[in-house]
1. Computing distance in nm of label points 7 Å out along Cα→Cβ at positions 56 and 512 for each of I, II, which one ends up highest?
2. Suppose you compute distance in nm of label points 7 Å out along Cα→Cβ at positions 232 and 320 for every structure in I, II: which one lands on 1.7?
3. Given a value of 38 for percent of Cα pairs over 45 Å apart, calculated from one of I, II, which structure does it belong to?
4. Computing distance in nm of label points 7 Å out along Cα→Cβ at positions 336 and 528 for each of I, II, which one ends up highest?
5. Cα Rg over 2.2 N^0.38 Å, for residues 168-351 alone was computed and gave 1.69; which structure, I, II, did it come from?
6. Out of I, II, which structure matches 24, 18, 16 when semi-axes √(5λ) of the Cα gyration tensor in Å, for residues 96-263 alone is calculated?
7. -0.78, -1.14, -1.20 is what came out when log10 I(q)/I(0) by the Debye sum over Cα atoms at q = 0.13, 0.19, 0.20 Å⁻¹, for residues 256-399 alone was calculated for one structure; which of I, II is it?
Structure I
């Protein structure tokens with residue numbers, strides 16, 4: 001369908017934008033150690049400009065080197081040395097008729113001291129962010145005045161570099177937000193107390209930018225429509241702040257919500273619906289006369305169009321959607337909605353960033369690595385030579401697409417009658433339906449790049465040889481781990497349960513394994529059973545982002561379920577399981593009419609030996625067939641090995 005509103009030109013102040021798609025600021029940690037915009041960051045943003053964004057707002061950009069570090073490799077506008085590379089970033093984005101703002105940022109009490117050389121974090125007051133867990137010291141009045149100058153200096157540097165405008169990050173519980181919100185502003189000087197006092201810090205920043213950059217230089221303010229904390233900014237206060245900012249002469253309001261302490265409201269996991277907070281932007285838009293950008297957990301172009309049609313915003317913020325697919329806008333414009341890799345809400349991007357690494361994405365193996373691994377770097381030397389891929393799960397499909405882009409003729413074998421592998425089962429638990437859409441997208445990619453798909457074909461050496469393949473990519477996945485323990489034959493596997501091929505009996509169900517599969521299977525079963533999850537480690541969730549783990553645990557426990565950590569399965573009986581405490585060796589029994597194993601998988605290499613003998617180094621293992629892991633691992637290994645394959 002044509003998206004007339006989405007691709008309608010728009011304006012922020014006097015700045016004309018080619019469409020209504022905004023890529024809002026997201027930390028990417030792709031800058032150089034110096035804080036400059038190097039080749040990796042420039043390529044990252046240029047790809048999103050090429051992919052159809054009308055406006056790009058850079059990641060949180062540092063204005064203070066002493067107390068304001070947000071990530072290890074953060075973009076900086078703290079001195080004039082940054083201008084040269086920042087200008088190259090602007091040029092790269094402008095080449096695609098896309099505009100770019102720099103977001104001016106200071107984390108305040110939401111930065112750990114390890115990022116600022118062990119110094120105590122600073123804030124509006126001595127209110128501790130519970131997530132960071134370090135008490136900040138309040139900035140003195142003189143220090144606040146000095147911080148205003150740092151924000152203004154950052155804007156001047158951005159303007160000199162040819163950046164089209166700036167955005168003041170006054171949301172998400174960062175420093176400016178800490179002054180705006182009564183939750184964190186307990187000051188008694190001119191920067192606290194009354195509403196006007198709480199607004200003074202952002203007011204002085206705005207007026208300073210207007211003075212030095214001129215009234216026509218666009219200023220956007222990203223603000224919370226609601227803090228989602230009892231003593232924080234609520235909907236009514238959010239509207240009042242937006243009106244106040246409009247009166248100061250800013251050209252745009254970018255509406256978001258939440259703080260670190262309000263949990264998942266700040267960055268939504270998969271269990272939040274599209275548009276769940278659309279009222280925040282919608283109500284503010286009704287109250288002011290300047291454009292509103294709103295982030296509404298948007299996955300689909302059709303929903304973005306709906307947000308604009310309903311008047312919830314003037315510009316749609318497509319954040320993680322641009323991480324999962326840099327061509328989100330271009331594909332929407334071309335009517336290729338099915339080809340868009342849509343964000344799952346798995347939170348892997350933020351887990352990776354919080355580990356101090358550059359940004360990564362479950363569905364996009366190129367994210368953060370565009371400069372080294374992008375399509376422009378593909379060696380297109382396939383020349384129609386045949387490569388066979390065994391296994392039609394995500395890894396097999398990703399390898400097939402990457403090889404096809406290189407010019408190989410790809411024949412993909414799948415033993416079952418459906419592509420997707422175990423992801424079809426992973427999509428069964430609540431709130432995991434986006435995985436089905438991802439499989440549909442991969443299927444569309446196979447069609448687009450001419451991959452020959454052979455379903456219901458269990459491939460061995462003979463089948464592969466018949467294709468004339470010069471190489472084989474083995475992506476046959478993994479098989480559930482079933483330990484050799486007394487009574488284990490009585491247990492089911494999570495795969496059996498999610499596939500519906502095994503009956504779950506009785507009230508009490510024990511799930512063995514507290515990783516992602518175990519927790520999601522337990523959540524799935526909890527609606528009809530009392531579920532206990534048994535995990536050997538002292539924590540559940542594995543590498544899941546904390547807010548996702550917390551949700552799963554809460555869903556299990558609110559239906560009467562339990563989480564037993566530090567326990568190992570020793571025996572499965574008819575009505576119970578026996579477990580051993582990993583520290584004390586104490587043995588206990590847990591009621592269980594049904595036991596479900598979710599203990600991970602082992603690589604499936606059934607065809608490995610004969611293929612290895614025939615193909616040698618031209619047999620390449622990817623996904624779980626190489627090393628069991630998550631979808632992220634499968635797609636990355638498949639992309640990279642297909643990328644570097646050399647005949």
Structure II
């Protein structure tokens with residue numbers, strides 16, 4: 001019994017010694033791994049996989065003839081790794097970077113808070129020239145490096161408001177779409193934003209293993225994928241016409257919209273004053289944006305689709321067409337020019353429809369609308385006006401007024417076509433009649449449209465009763481127009497009623513007494529209508545819409561020049577230059593062209609005396 005006890009005690013000692021020995025071996029091994037050698041430490045550090053995003057080439061923008069309008073240009077971000085930069089003379093570095101020393105310190109501190117081991121941007125979007133100057137000094141600063149990326153370049157500096165801006169994604173963009181990461185760029189406005197998904201392409205990915213200091217240890221090429229470039233956009237714009245229109249409106253406020261009537265394609269799209277979109281790239285973007293945003297003429301405001309103006313006398317074409325269709329008037333209907341009820345101009349005393357358009361007779365169209373709103377004689381004067389107003393509003397909206405015309409152009413406003421409810425809210429249900437609201441009969445009062453609506457009206461008259469919703473894109477990546485573009489809309493007016501209106505619009509230009517005679521072009525028979533729109537105590541707005549030629553129309557347009565006076569004095573001659581340039585490729589009216597190109601506010605009243 002005693003022998004067995006001693007044997008058991010011996011076994012316990014052996015087992016204890018073995019456990020102690022194994023434990024001692026583990027302790028010594030761990031000590032060796034963690035203290036005496038860095039082999040295993042480095043190996044652990046190499047087990048972090050990182051994905052590097054490879055940005056695709058963004059799609060280009062071309063005009064209708066394939067002329068390059070927007071491309072990608074190299075830009076350079078100055079990156080900093082704070083750990084490698086170490087102690088640095090911030091005053092000297094700030095001088096090289098054209099930064100205030102305090103601003104440089106703020107940026108360096110921000111980079112350190114982000115990561116001392118990972119590169120982050122110190123200065124974004126250096127130009128090639130700035131990069132060339134900086135590269136001579138980079139060797140002095142081991143923590144600085146250059147990252148190349150693409151920014152957008154508007155090749156000719158045209159159509160900046162509608163092409164839009166391409167800049168860094170903000171927090172809202174990142175929260176809305178998880179495909180974007182901090183530092184990515186995307187379209188923020190205009191066509192760049194509207195077609196962002198098509199333009200941006202598909203990023204690629206490069207995989208590699210990095211340590212905690214972001215040093216690349218190995219690559220995993222079998223997991224890599226290549227980026228897929230974005231789709232090119234072929235726009236409907238004619239770059240040469242666009243450039244000419246922008247030049248004609250230089251120094252003025254207003255808009256030009258030109259359409260191809262048969263397709264609804266936008267040929268020119270100008271909001272003046274304009275600006276070169278390239279100003280909003282590079283290191284000077286902030287200063288340039290502040291300057292544009294604070295400019296009293298508001299160049300960032302897109303007047304062509306967001307500027308809501310009264311249409312003025314060009315709206316008389318709609319009044320005449322609606323009344324003809326309803327049988328309320330005929331082309332031979334003559335109305336006395338009674339200036340006691342509403343003012344007029346010129347020497348005429350009574351007109352039929354054609355001459356009322358030629359002379360832009362206000363009393364004529366006052367009486368036409370009175371008849372349209374007074375078709376319910378069995379009602380009292382208030383209900384008569386309310387019922388007539390409802391009938392009238394429905395027909396006016398068929399022309400696209402009070403709508404966004406399909407919404408195919410970014411930022412389009414609908415304007416306003418007042419109805420019975422609108423006036424009920426202002427005056428009360430039984431406190432208004434036609435006499436209260438008569439100014440809308442001549443395109444004034446509460447009626448609001450955009451230059452796009454006015455150009456579309458010209459296309460409707462050119463097409464004799466229909467329009468294609470205006471749009472700016474012809475093709476995306478060789479696949480044709482995006483789905484939904486090219487919708488045809490009928491306005492509910494019989495084609496035969498457009499003949500007298502077109503006769504009248506041609507006479508506006510050809511007749512020696514016509515208000516648009518200064519828009520006459522030798523050898524080109526076309527149709528137009530002037531408008532002179534009140535603007536409170538300031539000078540009137542000058543308006544003109546037209547289409548040309550009358551037979552087989554190729555272009556329909558509206559020109560709107562703010563505070564420039566009568567429509568025949570400025571808007572009509574500008575339109576004539578654009579029409580001639582588009583149809584013939586040349587301009588014969590050299591004296592008129594020189595005067596318009598050189599004019600700025602206040603516009604020269606002597607221009608009215610030019611032929």
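FYI, it's all coordinate maths here, none of it is from the lab. In this text the structure is predicted, and so the values were computed from the model without any measurement. Cβ atoms are built from the backbone, for glycine too; each structure is taken alone.
1. Details: I: 5.0; II: 6.5.
Greatest value across I, II: structure II.
2. This figure was derived from I.
3. Working: I: 25; II: 38.
Of the options listed, only II reproduces it.
4. Sorting by distance in nm of label points 7 Å out along Cα→Cβ at positions 336 and 528 in descending order puts I first.
5. II
6. Traced to structure I.
7. II
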